[in-house]
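Following are the structures in question.
Nothing in this text is a laboratory measurement; each read-out follows from the coordinates by a stated rule. Bear in mind that the values here come from a model prediction, so they are computed numbers and not experimental data. Cβ atoms are built from the backbone, for glycine too; each structure is taken alone.
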Structure I
Amino acid sequence: MKSGVAAGTDMAYAFVSQVYGKTFAQDITTLLEYVPVNNSSADPFAAYYNLTSPSKPIPPVLNDSPFTYWALLVYPGIIALDAISVASYPEFITLQPGFPGNLSIIAPTLDPVQMSSIVPGGGQTIIPTHQISNPPPQIDVLIVPGLPTAGPFPYQDQLAAFIRHTYPTVQNIISVGTGSMLLGYAGILDGREATTSKSLFGAATAPFKNNNITWTYDRWVQCGNVWTSSGTASGLDAGNALTTSMFGPNATFWATVNMEYVPNTNSSWVPFPPSLA
């Protein structure tokens, strides 16, 4: 059994290690850019719920926020954790009365969107609430997940056009993994620093060699209101940084305690080497 939300990722690592071997499990975490906690009894959150002594108080959330409109852009083949990592923050932030908001799911069509899966026709699906041709009237934060490959992207031109059209009115836009390629195709990375998936770094940056983009190996990059994170699980850390910038550290800490996730706050932390092929 597992503890809270993010603890499930550590449990999955332990399960795969036991069933398929530690090397295979480590290969997966490298692709996900996730550093698992190997000690099942190491729980940094129990004290916040008065389950251990001494207990720890959660810092009070004193500020409020206006209603925030979040949107997740989805399309066939996206990595589930790319989407869920950043989207977990509005899910928990909005549980606090002083931080109202909602999350729209935007896709090229209203058909269920099949996420990446090793099983043909299997895996998770997500149900859009809006089409890119008829999006919500207001989007404050746009989340752009990536593929497990460096493309080609389904609906690539339509997705890039939607991002290009939407970007001027958002407060922030954030990509995870190869989602940064869609930002690149939309033209909003020109003149900026950005990062992308480490396991696909060479292939993901190759189409933009003639663009004025400074690609870095950082875990995430903030350049104005454009945020890019590297592979998959780094979206949890980039999401923490984005949410902190919007709502403050106490509100974001409250969210991570409920997620039971300890974020890395050093954007330059590079635990996984990039693949330049």
Structure II
Amino acid sequence: MAKLITMPNTPNFVRSNFSLIRTVGITSSPFTGKIKTQEYDGVYWTAEVSLPPMRRDVALNWQSFLLDLNGPVNTFKFTDPDALSNLGTYTTAHLTSELRTNNTSVTLSFNSNGTLTAGSSTFSSTKVGDFIVVTGATNEENNGTHKVTTVTSNTVVVTDGDFTTENNTASCKVRTNVKGATGLCLRASSSGASGTIKKGDYLSVQSAANTTGTPAQLVMVVEDATATSDSGNDFYSVKTQPKLRSDLATGHFVVFTNPKGNFRLTTSEISWSADAISNYGISFSCTEVC
């Protein structure tokens, strides 16, 4: 069973290459040149990093860490080395997941102006700015993540979706914080928590209601979050990439302060170099655990 190994926190890396890998199938017609794509579940961060020259008394901490990882067997918490502090001003360490929209069987109608109409109460807790995920529509372009721009009633919202008109499609689902979502619906951790979440900030999606457990996924905020105050609490709607790899249960934490993902070494080989005056050089590559 894999163990979580603690990475040394000094010195910081002097070079990094941080990448996002998406698994997308592509086919191209040799007759028309048209391209079709198929997006699969695999999406994850990778990194290649180098440490500054170190004397042996410092390098040994990194050598021990890398050896304890046992190649790609064990894992460690890691993030973009050049974005260790977020730009937003949110005042506490985490937010909590909130399923403000969660109807698993409802009749939906779609209008080309972005209006979504449900056959029963669905949007009573939905906030402006929330990202809802629709599945079950007949027209595939009506499915997916859509941002709510207006809450008209508990059965009608206006979204940013470019819908194909479709009426009374039964057994649809309208949910939030589910696998495939490219936006999170969150609640401030306490009534005193407030502040902004900015484009470019990283968030750590946790698999439980804690900040210290093994992270489930590292995501980046790709537009400034929408904050809504209601009854003394702040609610956040956050557009993120990449898509969620699994459902985020209500009450689970999303870490804002010092967010990290769960990574493993890319290869089984570990090496280091040293010069004539015992300055050590260490580099390694790693991949987020899916």
Structure III
Amino acid sequence: MNPQQLGLIGRDISYSLSPLIHSTSSKHLGIDAEYRLYDFSSAEDVNVFLQKAWEDGSTGFNVTQPWKKIFGGQSINTLFRQPCTTTWSMASTDAEGFFAGARRIGCRREKINRVIFFGNGGTVDAIASLLDVPLHCIVREPARQTPIKGRTFYKWSPAELRSLLTATEEDGTLIVQATPAPITGNSLSEFVPALNALRGRSNNWFVDLCYSRVSALLEGARAAAIPSQDGLPMLIEQARSAQSVWWGKSAPYQLIESACLAAITGPRQG
């Protein structure tokens, strides 16, 4: 029998740990599978590939930016087969993975009173879908954002972050850095001083969804003693959720984490 075919669909994804994660997991679980990266420059190429992959009997795929919203506008990150269907079934494990990972720094949904996002992409949509609290998005072009109920947009400015953090003394603030800025060389260091507004306070958290490069903003949050983590816990929990969809079981968190940490240098989680 041929190995199950799986992979990650995205653009400029050579840095991804997903092949390592799923290869390590499939070996541990005794599943014969191959997981590859599929880098596409257009949505049309993605759709052509997926049609052929369906016909060839592939098991499933993960989807990352910029292709998460090409499936009818919904943010999707997992494709899988179901009996008696003629095309891919779709799901998002973003929110589930995010909150499972965030529990490792003591952040639970019921404790969150507001969220400040850097960015406004598909992952933000997924996380926001499980929250009923004020959502503030710091973005580069606020005027060009589509209005969304419960979400307010602010310009990309340290002053805006400082204003948001000092607007209330109530704790329960979650800050999520959900842009690729650190990967593209922007460490976000200009925002670090604003984090001092949370120094000495409790029940506030910071998550930088990048995991391949530690940003100055993440280091600043750690220095301010804010419970913080990078994107690795979310990535692992997303992967475990996808494995449960594909295989009905998933590899242990610690096994995957150890494999990832062996492949990455530098501090990971505060």
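Data table
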item	result
Which entry (I, II, III) yields the derived value 19, 18, 17 for semi-axes √(5λ) of the Cα gyration tensor in Å, for residues 91-226 alone	III
FRET efficiency 1/(1 + (r/R0)^6) of positions 99 and 115 (r between Cβ atoms, R0 = 25 Å, to 0.05) derived as 1.00 - corresponding label from I, II, III	III
